[in-house]
1. Determine which structure produced the value 1.9 for distance in nm of label points 7 Å out along Cα→Cβ at positions 248 and 336, calculated from the coordinates; the candidates are I, II.
2. For the read-out P(r) over Cα pairs in 10 Å bins from 0, in percent, for residues 128-191 alone, a value of 24, 53, 19, 3 was computed from one structure; give its label from I, II.
3. In terms of distance in nm of label points 7 Å out along Cα→Cβ at positions 152 and 224, which of structures I, II is highest?
4. With Rg and Dmax of the Cα atoms in Å coming out at 21.4, 75, pick the structure among I, II it was computed from.
Structure I
Amino acid sequence: MYIGFGMLMRQKSVLAEPTAVSSGKPDSSFSLAQKDLKLPVEKKIGQMMMVSIPGTLLSTTTAQWLRDRHIGGVILLGKNVVSLEQTKKFIRQLQDNASQAGDPPLLIGVDQEGGMVSRFRFLQELTAQKDILDTESAFQVGLARGKELRELGVHVNFSPVLDVASSSQDFMFSRTFRGDAGQVALLGEAMIRGYEQAGIISVAKHFPGHGGTRVDSHKDLPVKNITYAGLDKELEPFRKAILARVPMIMPAHIKFPRIDKQYPASISSLLIGRMLRTDLGYQGVIITDDLGMGAIMKTYGLPDAGVRAIKAGDDILLVVRSLPEYDKIYMRIKNALGHKEITEQRLDESIRRIMLLKSRVR
């Protein structure tokens, strides 16, 4: 059924409540309480960051840095992965390290979309989204893939891709479902249900959609010349995902100059605060796409983009760079707080959402 902006605004806001997910170590639950909002500001900043780290096992240097910064999440890349057992051991090391720091469990994330974007090539369920043609298959793929990821100790899968590819020239053509917005919406919703049943936090991406763009945002900033109203149909997969209580949404590094002349969707108050939070009523966790991508680095710079993302309403900053560069983001946010550029109250809004998600990690 088609749901317009106005109708969805009148619906009750949805806060995703995923089922319990495995942290990779026993008895690692962390409950949401008022005390979580009384954490030192340094811990709050760290909990709002998900980063990539070097190596296939946790080094002493990296372990100390993660503890010092109280980092909230780690994304595993191909460089971190050798085998199933090595991956399990790595994740256990990461969770033990967070526990030693007195922190809640890390959110362990991965890009396991299937097809060409599959970090764990040793797993069985590697079906590409473009090859999934019906809702039952989408659900079963999500369920099977989710169970394999949960067994590893992974919590967050950056999937499904909900961009609507209008032609084979689109940047996302090989990574998303085939069909129009309605078909993508149905398949995406089914896959989200499969992930949820498996106990995996799914991520609907890339809001509000790469459809019609050919520029690779890993390298440069795509621009989409469309109005706010013109996006309405393309938003259908995200509306469906929100109604399915998707736990996370990832905005795209795409500039929409007829909506926001200054910032791309991923760091835009108009697209995140107005469109996603207010008009679409989404109250779950919003995580940036990698701020280390060319689309952001070339134009806005990493530390300033981190602050801008928080101002826009993002809850978690995803960054794939190096420890020294993460430190620059961390210190830039801390300085922004000191100069009242952002407020601790703003951090608390994100901490509430993040801790609610983490309270279901087991």
Structure II
Amino acid sequence: MQARPAFIPFNRFRQAGAEIEYIREAMESLHVSGDGPFTARCQELLEQELGAAKVLLTTSCTHALEMAALLLDLKEGDEVVLPSFTFVSTANAFVLHGARPVFADIRPDTLNLDESRLEELVTPRTKAIVPVHYAGVGCEMEAVMAISGRNGIAVIEDNAHGLFGTYKAKQLGSFGALSAQSFHETKNFSCGEGGALVINDAGYVERAEIVREKGTNRKRFFRGEVDKYTWVDVGSSYLPSDILAAILYAQLEQRDLIERERRKIWDAYRRELSNWAGENGVALPEAPAHCRHPAHLFYLVLPSGQDQARFLAHMKQRNILVVFHYQPLHLSEMGRRYGGKAGDCPVTESVSGRLVRLPFYRGLTEADMERVVEAVRAFRCG
């Protein structure tokens, strides 16, 4: 009986450098709670790279988005425009504070927010636009910022996929007043669970520090600006442990190496699967010339939903984990409560039922990548 080939996972965490050394250093410093030395190092590095007024590490990208909602003082009746093709946190963070999500469709090429249909969704109740840089490819931010400017609406970038990617040579996450980053296990730079709020509008910095410190002015106390700290605003506990920040700093230090290794995999998939994709009517990731993406993920958009189901089973049979991605938020149980219905976002509805993502992580060996490519090429659509 022939042995089954070794399992190839969809994702796998890999150390990049000094993670263990820095964890030990954090523990020996006796400051393992939030806002320790490694938190400061991460925040300073990100501020320099992104040109941000302030970066605050958080326990997740979800919490960074929740902080953004608090800073905008969202209330019942307010509206937030966001793509239906995104993770649930993009909507939940604002719904938690009473806002109504208004679901936008996506472009068929980049799978990003369709800027040509954005302004028709804006009303006098719109308080924010939330572009999501899918797969780390920048949304058309010139158009998004022009629409927000004409209407006096804040832009909050969900940049969970796109750290160090650029749009027209400007860093993703640096356009909106605020942006959210993710350092989840599946992201290019990871500490297991984590995120960051990037503050580009300096007017939000002081209040963001208060919101992140449970609504207290504790930061001012630590800086010697007040003799006691107390409860001054709404807030919650969004600080990650400095042990997590130590892991993250080791990863951020190796950002160039990490991107080189990921881009090598992305380029190989693109090169090795282009002919097969053309023969089978499969769409591969698109990146406009004015966008530089950080090689976050690699997907295939198959011709039909039946092809998607068959493809997932085909790869599972070969012991290779291939997964789908977002389901349309406007058609979810919660989305329908906010008025979502079939036909509202036709591109999202079509793509979500046909898209699959291939294994993609640093440490994916050449032999395993060849196995993935061979398995994909053995599949026929239709």
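1. This figure was derived from I.
2. Structure II accounts for this read-out.
3. Biggest value here belongs to II.
4. II
Every number in this text was worked out from the coordinates using simple rules, so none of it is lab data. In this text the structure is predicted, and so the values were computed from the model without any measurement. Cβ atoms are built from the backbone, for glycine too; each structure is taken alone.
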